[in-house]
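Undergrad: Structures given as structure tokens follow.
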Structure P
């Protein structure tokens, strides 16, 4: 089964809360934890990772917290997954070419890399606002025959 981690799921939930309201509004980890109903330690960890990746801006001081680094419609699901989980790859060789001893003789390695690239590109096309606002997801645009 291929699935995102709970941390990534929570990251998208937190970004949805950050996206509601004014663009540069500053939110505290504690406030987001309360609104989202998530544990504060997990929220803090996710927010720090999203800030390190450039999706959030960290504001220090008494009135500090986090704000979006870009407009919500410019943050993709792929951005969040990449920030919290690393590169998308169906198999290890697809996300880290050269990491598998069998790669040079594997008859399907290049196909897994193609599939992974297709998934990655699709996730990059889905802004988090599509999830928040129940906007239809973009069509993949290809059919297998």
Structure Q
């Protein structure tokens, strides 16, 4: 596991594309500065030929994904701008449609709980690397099937 710092951003604006079109309420991300995702995307391209589209929010961990806090909305934005340490596994993962690194961070899960959300959710904590470009989708699906059935 590798340690890294993330800055918390509530209701983030997209770094690329149309921010108004991309805005979605009730999102909380941990923005990871530097070029961590770009490095792993470069490594993936060198090893497989798969080119990834950069995430609209840059390197980030999604903590709350459009889930309105059921009971503690006054806690929303309480930690805005705060730095949190996380750990990530450097093994690249995919479901064919997305590529990511698995993240572990109790502090991020504590914030979900503070908002009245479950510590577990459909998408576990992960550092988003990106989606394959349309021309690379078939190759991405192939690698997903290969890892699913062979590894």
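Undergrad: Using Cα Rg over 2.2 N^0.38 Å, for residues 43-82 alone, single out the structure from P, Q with the greatest value.
TA: Comparing P, Q, the top value of Cα Rg over 2.2 N^0.38 Å, for residues 43-82 alone belongs to Q.
Undergrad: The value 115 for volume of the Cα convex hull per residue in Å³ was derived from one model only; which of P, Q is it?
TA: That value comes from structure Q.
Undergrad: Right, next: Where does the value -14000 come from, among P, Q, when helix-only ellipticity at 222 nm (-39500 (n - 2.57) for each DSSP H run of 4 or more, over all residues; to 500) is the thing being computed?
TA: Here the read-out was taken from P.
Undergrad: Comparing relative contact order in percent (Cα under 8 Å, 6 or more apart) across structures P, Q, which is largest?
TA: Q
Undergrad: Taking mean count of other Cβ atoms within 10 Å over residues 35-42 as the criterion, which structure among P, Q has the greatest value?
TA: If we compare mean count of other Cβ atoms within 10 Å over residues 35-42 over P, Q, the biggest value is for Q.
Undergrad: Given a computed value of 3.0 for distance in nm of label points 7 Å out along Cα→Cβ at positions 3 and 51, which structure among P, Q does it belong to?
TA: Answer for the origin of the read-out: P.
Each reported figure results from applying straightforward, stated rules to the coordinates on display, with no laboratory input. Since the model is a prediction, treat every value here as computed from it, not as a measurement. Cβ atoms are built from the backbone, for glycine too; each structure is taken alone.
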